[in-house]
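We did not get these values from a lab; they are worked out from the coordinates using the rules stated. Everything numeric here is computed off the predicted structure, so don't read it as measured data. Cβ atoms are built from the backbone, for glycine too; each structure is taken alone.
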Structure P
Amino acid sequence: MERKYDFNSRIVYVDPKGNHRSALVTVWWNGTQTVEDYVSKSGEPGCNLVFISGDENRRDSCGRQTEHATSVVHKSKQVAPGNFWAWPDEI
């Protein structure tokens, strides 16, 4: 699996309830460094992401609504059982 640090990178978001959601990155958080430099020194960066709502009631004429999550950390930095992101091959 290619791990590409770009906006619209395909990742998995595990929401606060532990549900897995396919997600797309809208921005990587890397401070003042390039993402690649950040990753080599500090592990995976945090990100903002967008995903399709899991709530059946969040539907409109365009289909299921999207939701955003911000400042989401990688699973390696999260001690809680949810609210993190991971690469698809890490799940």
Structure Q
Amino acid sequence: MTLDRVFLAYMALCGAIIAVIFVIAPPSRDFIPAYFWVLIPMAAFEGLAFFRNRGSSTSGAVITVWTRLIGFAIAIALILVIPYLAGQPVVQLI
């Protein structure tokens, strides 16, 4: 399994966890904007991937830009859809 696919699965999991947190504890939305809730796990994954390969930028050692964008979109979509399906107001992204 490539690092890109692992990243996409990780972002889907993070998006679902964040959405469940928003459903269980709605005031948690007010601490920081919703997109920062996604950027923090993204940065953590990037840092771990970088240090795992000791800073090399060989093929397969870094995540492509398109994969980052798709992962971000998946996580944000889950953050918007799951609370909506749970009957709560739409999450404000900004």
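A few remarks follow.
- Structure (P, Q) behind the derived value 4.0 of distance in nm of label points 7 Å out along Cα→Cβ at positions 41 and 65: P
- Which entry (P, Q) yields the derived value -23000 for helix-only ellipticity at 222 nm (-39500 (n - 2.57) for each DSSP H run of 4 or more, over all residues; to 500): Q
- Answer label among P, Q for the case where relative contact order in percent (Cα under 8 Å, 6 or more apart), calculated from the coordinates, equals 32: P
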